[in-house]
1. Please state which of the structures I, II, III yields 19.6 when Kirkwood radius over Cα pairs in Å, for residues 40-191 alone is computed from it.
2. For the read-out log10 I(q)/I(0) by the Debye sum over Cα atoms at q = 0.10, 0.11, 0.15, 0.18 Å⁻¹, for residues 176-327 alone, a value of -0.35, -0.43, -0.84, -1.23 was computed from one structure; give its label from I, II, III.
3. Out of I, II, III, which structure matches 20 when relative contact order in percent (Cα under 8 Å, 6 or more apart) is calculated?
Structure I
Amino acid sequence: MLLNDQVILIALSGEYKMQFGKKPGYDPDYDLKLDKSLARDEYPAEKLAAARAARHTSLCAQVCTREVWDKYKNVVSSGPAKWTLARAINTGVIYPESFVGCHAGDKESYDDFRDFFHPVIEKYHTGFSMQEGSALDGSPSERMDPAKISADLSDSAKDKIISTRIRIARNLSMFPLNPGGSRESREEIAALMAKVYRRIPIGSDLAGEFFLHTTMSDAQRQALIDDHFLFRGSDRMQAASGYHEHWPHGRGVYLNNAKTFVNWVNEGDHLRIISMEPDGDVKAVFARLSAGAKIIEDGVRAITGIDEVFMMHPKFGAVTCCPSNIGTGMRGSVHIKVPKLIETIGFEEIDGLCRERNCQARGTTGEHSQVLDRIDVSNWRRIGLPEYELVDDMIRCANFLANEEDTRG
């Protein structure tokens with residue numbers, strides 16, 4: 001199946017084995033490395049100043065002024081991670097080219113460091129205001145009701161779409177976010193999810209198998225590699241946040257039998273829930289995603305007795321490690337063939353047209369990739385709107401591009 005998001009990492013067998021290092025289940029490249037100034041609780045003035053002066057300036061560098069640092073340098077989050085501003089900005093200090101450059105260690109971090117995180121959220125999610133934005137109505141499941149999708153794909157768009165993929169990021173309310181977690185918390189999450197997956201009825205569209213990185217066989221690992229479902233967790237910027245600490249413990253992949261429903265457990269956020277199909281049936285993909293998210297939510301609730309399963313914030317919705325995903329944690333995308341548009345107006349102008357329609361365009365195989373005869377089109381907005389409205393954004397944008405392609409003769 002052709003997938004259309006760079007987040008699906010194509011792991012070659014040899015590369016994957018190298019990631020585990022000489023000791024089974026251990027690789028120091030995954031360990032957190034704190035910037036030297038931050039390790040001494042000192043403001044990294046020179047690095048942040050250099051970052052602000054560079055052509056590309058991370059949101060972390062823009063917002064973390066000396067004044068903000070002095071306000072929070074001795075503050076510890078009230079949540080289970082006991083997060084600090086030093087930990088929050090480590091990625092942006094070490095890698096100033098990072099667009100966002102900061103991460104939260106627990107839900108409470110977003111408000112305990114509000115004068116840092118709230119401006120970052122507003123800068124990334126253009127048009128959203130922490131002051132003016134209103135809390136979303138309804139539960140996460142209600143906001144993912146496929147019956148509420150109001151747009152329909154045109155026949156032209158259906159003909160041009162090669163594949164559809166919609167994913168959401170979710171974190172479980174009873175654990176810290178992974179950058180602030182431990183090996184034990186990650187393993188507890190994986191153990192809980194194993195119980196949840198066992199509750200999925202045999203014969204269900206969602207029924208499948210859960211593979212742990214630490215226990216999967218070579219044959220299982222190779223099959224996941226061949227199908228491009230295996231994540232490696234070797235992103236250096238994410239590693240600087242603490243995402244990949246204690247790799248590969250507590251990491252796993254759930255895959256349904258039809259290979260249309262995938263869960264990544266502890267890749268970054270606790271759960272990356274993914275639905276996909278090799279066609280343009282967007283509503284069917286979203287309906288499966290909605291059903292999958294609900295069966296997970298119901299399963300965790302039944303096992304733990306905790307009512308609020310997913311970590312939610314009263315103002316912006318779903319809580320994620322990175323502020324870029326906060327709100328819905330959703331990216332819905334279609335791979336669409338528009339060779340005439342690419343040839344006549346170019347990728348940059350296509351992306352501009354998508355942005356005008358609350359979407360974005362990415363390369364043929366994902367972000368920053370080469371553009372051939374097709375592009376990836378996905379929703380740009382993440383926050384302040386229910387997930388089904390973001391699917392509407394994507395559908396309307398795909399219809400527009402298909403019509404533009406047709407008018408090129």
Structure II
Amino acid sequence: MSKPVLTIFYQFNPWYASIGGIQSIIRSFIKYSPSEFEIRLVGTQNEPSHPLGQWQEAELAGKAIRFMPVLTLQNDNQKHLIPTTVKYTAALWGRYIASDFMHFHRLEPTLATLNWRGEKTLFIHNDIPQQIQGTGIKDGILWQRFPALYVGIERLLIGQFAQILSCNSESVAYYQQRYAELANRVSYIKNTFDEEICYPLTLEERQQKRRILAAQLNLPKKTKFLLFAGRLHAQKDPILLIQSIAALNDKNIHLLVVGDGDLKEKIGLEIANLGLSEQVTMLGSLRQSEVAQLMRVCNVFVLTSAYEGLPIVVLEALACGTPVVTTRCGETPNLLSARSGLVCQERTPTAIADALRQVLRHPEDYPIKACVETAKPFSAHHVVSDVYSKMWERWQQKSQFEQKKSTTYYEVSV
């Protein structure tokens with residue numbers, strides 16, 4: 001019996017420090033894939049080093065995969081005049097890369113796949129109504145300007161998917177209601193963290209490494225660290241984060257910003273205008289393992305997003321034993337316990353500063369163990385294994401049906 005083939009489609013280079021939770025999920029689906037499956041990835045390359053549209057043998061996270069770049073893209077962390085999704089969709093147009101299973105993490109590229117045969121799954125990573133409305137933010141995504149067009153395209157494409165999986169309960173309800181005829185295809189899926197990368201230190205180890213970090217940055221030993229990691233994009237509202245540090249008004253607090261994006265220069269200007277140059281360090285893009293090292297050391301992980309699904313970085317921070325302060329958006333408020341973080345009731349600098357101040361002043365109320373326990377059900381090994389197990393069952397059933405159908409046809413013919 002041949003292996004079932006899973007092909008994953010997303011506009012990134014997995015060997016490059018690309019920022020985003022989707023990238024982390026895809027890496028987990030490759031890393032924890034069972035040997036019974038052949039894994040393929042259709043993505044991008046940073047330099048024109050390989051012929052576009054051709055498969056190449058590669059290795060990622062210790063697993064052999066087949067990789068096909070269809071687009072050369074130097075930096076997928078920055079916005080471009082022509083959106084990357086549009087370029088990636090155009091690069092798929094006219095090709096036929098069907099397989100037994102196909103995973104899509106954006107809707108738009110599936111314009112090119114309507115006639116491809118195989119089981120297609122769409123992963124929804126945001127609260128879609130909030131994302132399209134973009135309430136309170138500018139320059140979030142292109143579809144905010146053309147919401148009716150997005151809905152029209154969605155209605156055209158949605159029927160091709162055997163499964164629509166969302167990490168956000170609001171999006172699940174939205175799709176089940178909007179497409180009642182497809183409601184049985186829509187379900188909730190847990191986002192994941194890689195427990196081999198994201199794990200806690202003891203309290204003593206954490207304090208020791210925090211002092212080492214302070215020394216590396218020429219900061220006082222008693223410095224308390226806040227951490228943000230993500231794309232510097234309107235969705236994450238990093239400007240609000242910088243304003244919250246100003247409202248906190250505590251010289252013993254230092255913010256580490258990991259990430260890159262189109263708001264990088266604007267953030268730098270805001271830091272300078274608010275006189276926070278000595279309290280904020282911009283670290284740029286880091287690899288997942290490097291971000292995890294910071295998560296194990298920092299006092300609080302903070303997120304000031306306008307809309308979310310269930311941010312992977314939240315799960316990763318909690319798994320590293322670090323409490324989370326977040327705005328009320330996405331699935332995070334449903335996830336956090338009273339001992340693993342705080343949810344700000346308002347998206348204002350004052351409200352966020354107050355929440356940060358409470359966690360920083362009372363770390364004993366947010367112990368490492370409570371944070372780790374909150375993240376535990378989202379372990380990539382268990383979540384991904386369950387998805388593959390169900391895929392294997394469906395493939396076996398289909399194979400047996402086709403074999404039986406073929407045998408019956410042969411007997412009738414004879």
Structure III
Amino acid sequence: MRTTVGIIGAGPAGLLLARLLHLRGVDSVVLEARDRAYCEQRQRAGILEQGTADVLRAAGAGARMDREGLPHNGIELRFDGRRHRIDFPSLTGGRAVTVYPQTEVVKDLIALRLAEGGPLFFEAEALAVEDAESPSPRVRYRHEGGERQLECDYVVACDGSWGVGRSAFPAGTARVFERGYPYAWLGVLAETPPSSAELVYARHERGFALLSMRSLELSRLYLQVPAGTDAARWSDEAVWDELDHRTGTPGAGRLERGPITSRSVTAMRSLVHEPMRYGNLFLAGDAAHIVPPTGAKGLNLAVGDVVAFARGLAHERRTGSSRHLDAYSELCLRRVWQAERFSYSLTTVLHRDPEGTEFDDRLQLARLDRIATARSAATHLAENYTGLPFPLD
């Protein structure tokens with residue numbers, strides 16, 4: 001089988017890229033190792049930057065998002081017994097974010113692909129990317145019990161940090177920059193309406209807490225816990241008690257409790273793979289970079305990557321110039337590192353370092369006070385949270 005663009009991975013990055021290419025008249029094939037049910041049930045982040053929501057609308061994939069998504073015009077910070085709201089539109093010229101689970105984005109894009117796009121193969125495990133430096137790279141994959149080959153002009157690996165895309169870079173052609181954190185997130189999904197209309201980020205002496213949501217009926221809640229924590233050791237009552245303790249602030253009220261239907265622990269790390277291109281192999285999303293979830297940047301960075309590739313390929317077809325594709329890695333990494341910086345900054349100002357000192361605590365409070373009292377600091381947070389421009393914007 002042959003196609004112009006071989007896409008590895010049917011997460012939001014791979015599916016959105018396939019959609020963007022389809023709208024530009026470029027054929028592609030999507031290979032996904034898991035089955036459709038798994039892809040449509042996989043729980044991930046749910047905050048869409050302004051630019052991400054706009055891209056989905058322009059791609060014809062925003063109708064359900066606009067019906068069911070929750071527009072958010074700000075977030076609330078809680079620290080040192082204080083509550084402070086960051087108003088996004090007033091600080092960014094009207095920009096905001098939308099709460100719409102990644103799971104739902106994937107469902108929407110799969111439905112579009114199957115209805116009017118091109119080939120999408122589930123349970124098609126990519127085994128290797130071969131001859132990436134040539135004009136005709138190949139993806140070797142296993143599907144329906146046999147090994148097959150997909151010949152392409154370009155391969156875009158949206159297959160995560162453990163996929164074959166990153167491993168196809170020959171030794172010595174790439175560097176990985178990485179940082180681990182000594183804490184993790186215990187995340188729970190609870191069948192109860194959100195206790196706050198907007199997300200609440202709380203810094204507490206016992207650790208960070210986040211009040212978020214998946215819908216008007218489902219709350220998504222997080223607690224900072226030590227790295228390696230076993231989620232099963234936290235009872236429902238213990239989770240709610242700790243959330244109440246860490247987010248309790250004068251005037252805030254107690255949380256509305258409900259049954260917890262799932263719980264998991266997410267490790268915190270930062271990672272960047274440079275470059276994001278080797279020959280005609282391009283990395284996108286988690287295959288190229290990982291951010292701690294504090295800044296809600298993972299999905300949005302992946303969207304920026306595939307938008308840059310689609311625009312670069314369209315420019316080449318329209319003008320004959322490959323200059324935008326040639327600059328893919330440089331353009332994406334500039335935005336990636338800004339997101340890494342923002343996510344690191346927000347993470348370290350809100351989480352208690354288990355080896356931190358009282359001096360570190362005071363610095364955290366001073367940084368948060370600066371955000372609460374200086375419009376320039378609040379604007380910086382709002383601009384980054386709602387999203388920096390995509391490459392080639």
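1. Numbers: I: 18.2; II: 17.0; III: 19.6.
Checking each candidate, the match is III.
2. On the way: I: -0.35, -0.43, -0.84, -1.23; II: -0.39, -0.46, -0.79, -1.08; III: -0.49, -0.57, -0.83, -1.03.
The read-out comes from structure I.
3. So the calculation was done on III.
Every number here is computed from the coordinates shown, using simple stated rules; none is lab data. Small disclaimer: the values here were computed from a predicted structure and weren't measured.
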